[in-house]
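Scrolling down, you'll hit the structures one after another.
Where a number appears in this text, it was derived from the coordinates with a stated rule and is not lab data. Remember, it's a predicted structure, so these values are computed and weren't measured experimentally. Cβ atoms are built from the backbone, for glycine too; each structure is taken alone.
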Structure 1
Amino acid sequence: METTTKVFYWLPRILCMAAILFISMFAADAFEPGLTLQQQLANFFMHLIPSFVLLAFLLVAWKWELAGGIIFTLIGLGTTPFIFLLNYNRNHFAVGQCIGIVMMINFPFILVGILFIVSHRLKRKYLIANKEAVKE
């Protein structure tokens, strides 16, 4: 495989794992004083549900890059209004802060989706070029 194809193969996977780990960090707020260990662990795993769902989507994207790219792009774009309005209305953040939070949380998944789609296209182009070279 060509070096560019290899880079675009691994880049979305590594970025996606890093983004999932970043999202998983927010589960740490489940540990509060005054709760039993069982309650804290239940809250912790409840907070990790989005990470488990994203991990399942990563497994799909690993096998079918185009489908995974579309899924991650839609996740990033689809949750943008929800996260923006949640921070603006509930937390009373300024618009600039809300946009910054949306960029930190959603932009990595939009980027990952686009990179999965690019990886799919490059791999397809590489395979087509090799088939034509073998025929000659």
Structure 2
Amino acid sequence: MTTELPEYYFRVRENGAFAFRVDTENRHRRIEMDQIAAINIKNGEIRPHGDRDLSEEDLAAINAWIADRKATLAARDIDDILRTVDHLNLTAHWAQTRASEDDLDAVTDALLLAMHDLRSVLVRKKADRLMKNG
């Protein structure tokens, strides 16, 4: 474990984060976190907390966090989709080997509609890409 704390801390929330400056150089030698901004990752808005003016260093740290956070969320999206492929495969195996008629009656329509919707979107998007590239 490192003895040095980062200069900034970001408390993640649903649409972004609150940015804090971490201070350990105080007379009580305690960790203090001073909120400096609220960040909305969806629209890129950075709102200084209170009457605060953000320094270039603050903005650089916040923008670096935003870029890293967007990359993390994008990677999670792809991972979630790949997990969905696994779940579809497991669902097919379940339906073929273990599902009772009552189980199948409970899920078939919802699964068929969701898969039809997904297939329609994927086919349309693929056709759009082929037309654009071809």
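Using distance in nm of label points 7 Å out along Cα→Cβ at positions 16 and 40 for the comparison, can you identify which of 1, 2 gives the largest number? The structure with the largest value is 1.
Could you tell me which structure in 1, 2 was used to calculate distance in nm of label points 7 Å out along Cα→Cβ at positions 96 and 120 as 2.8? Answer by label: 2. Which structure, out of 1, 2, was relative contact order in percent (Cα under 8 Å, 6 or more apart) calculated from, if the result is 11? The read-out was computed on structure 2. Given a value of -27500 for helix-only ellipticity at 222 nm (-39500 (n - 2.57) for each DSSP H run of 4 or more, over all residues; to 500), calculated from one of 1, 2, which structure does it belong to? Among 1, 2, the structure yielding -27500 for helix-only ellipticity at 222 nm (-39500 (n - 2.57) for each DSSP H run of 4 or more, over all residues; to 500) is 1.
From 1, 2, which structure was distance in nm of label points 7 Å out along Cα→Cβ at positions 8 and 64 = 0.8 calculated on? Computed on structure 2.
From which structure (1, 2) was mean count of other Cβ atoms within 10 Å over residues 72-79 calculated, if the value obtained is 10.0?
Structure 2 accounts for this read-out.
Computed over structures 1, 2, percent of Cα pairs over 25 Å apart reaches its largest value in 2.
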